[in-house]
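**Q** Input: structures, listed below.
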Structure I
Amino acid sequence: MILQINEEHPQPRRIDQVIETLTAGGLVAYPTDTVYGIGCDIFNKQAVERLQQLVCEIKGESKHSPLSFICKDLSNIAEYAFVSDYAYRSLRRMLPGPYTFVLEATKLVPRVMRNKRKTVGIRVPDTPIPLAMVERLGNPVANSSATDRDGELIPDPWTIEDLYGHAVDLVIDGGYVFPEPSTVIDFSGDYPQLLRQGKGAVGDLEYVELI
């Protein structure tokens, strides 16, 4: 099912429809500032496992590959991850934006969402729809980028519906997205490390290790 939502001013009643799907354990596809994502409620273990299985089928990754998740703001991030003073100063300048930050997870993060290092990838995208979802749901949304079988990022809701409508309960039409991956920065160690250069610039960082 495709649900059209205004990408600049999401209609509250339609966001409520999305929340009904998420709280029922459904998977939802939605636009971000980088790509279309597919996500679910991080506290619904069965939904997270469904998302992991879909990621495994689409991307050929391990079923237990860690997922990132979307928070609404920096204060929300601090509930689910340990944020050093330096990381806090950096994130405050860079968010919301096209970044994924790897941080040490707090105990509030469900075990199914953590990796062996007990770190998590967290996003605060600069686009209203996913932020409205998280605000209304009351907790973060697990997230994986929507790609086709060849690994190409999917730019529109109609392709997602055609390819994965059988596995996704709701597809939000938030318009066409010119897809580009987020920049991934690891703040879990002594120094930040650039894991992937994507859409987000890293010029605001005082220092960053390239690996």
Structure II
Amino acid sequence: MNLPEELRKIALEQSQNFPPEQLAQINQEIENLRLSGLIQKSLQVNDQSPDFTLVNAATEELVQLEQVRQTGAVVLSFFRGAWCPYCSLELIAMEEILPTILNLKATLLSISPEISRRSRAAAREKNFSHPILVDNGNQVARQFGIVHQVEKVLREIYHNFGVSLPLFNGDETYELPVPATFIIDRQGVIAYRFVDPDYTKRVDPVEIITVLRQLKDNQV
């Protein structure tokens, strides 16, 4: 899959489906996030990654970052939820490169604030073989500095499209992570980051593989 191209197709389709005033509101929230300094305040390359333990939605097993990274680099992919078409595409694209990730002795972990039941259903529906972790209350995303609250004017738009964040996430905060990808090396240091307030943008999987190869070569 050419993820950047597929994302552009969805963005074009949605731009034709949304009324102009709603598109303007959505774009304004993206711009507000850019101006908020969230990108600059979030964890950067060479920062130490926080350790965490989250539940694998499919197996209900606990996954600890510190333990996982003992065998190699870890790709952390934060996404908003399975309800987001851009996130769904990203999950599929990441699953496609999973064999290469594993061959490079690395691990892929996708992380979402959606409740276990919904995350588990999404994982089974798409037959994902990599862990989808449940980040209740965005606790881990908050440690990485990528959490924001959906503005009130957009909550009604979400509801009109059947997206109930309180129901999907199990709380009334209306908080979401900015879609982001971090690559953590075996020492727990952030070797790569992609953070963009524009939820229609995601890291190209090719770039992830490139970074993982570089990390593996440096360890030889």
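**Q** Comparing mean count of other Cβ atoms within 10 Å over residues 98-105 across I, II, which structure shows the greatest value?
**A** Going through I, II one by one, mean count of other Cβ atoms within 10 Å over residues 98-105 is largest in I.
**Q** Consider the structures I, II: one of them gives 20.4 for mean count of other Cβ atoms within 10 Å over residues 170-177 as calculated from the coordinates. Say which. Let's see the in-between values first.
**A** Details: I: 20.4; II: 17.0.
Of the structures listed, the value fits I.
**Q** If you work out Rg/Rh (Cα atoms, Kirkwood Rh), for residues 18-129 alone for I, II, which one comes out largest? Write out the running numbers ahead of the final one.
**A** Details: I: 0.95; II: 1.01.
Once Rg/Rh (Cα atoms, Kirkwood Rh), for residues 18-129 alone is tallied for I, II, the winner is II.
**Q** Right, next: Using helix-only ellipticity at 222 nm (-39500 (n - 2.57) for each DSSP H run of 4 or more, over all residues; to 500) as the calculated read-out, with -8500 as its value, let me know the right label among I, II.
**A** I
Only the coordinates and a few stated rules stand behind these numbers; no lab work does. What you are looking at is a predicted structure, and each value in this text was computed from that prediction instead of being measured. Cβ atoms are built from the backbone, for glycine too; each structure is taken alone.
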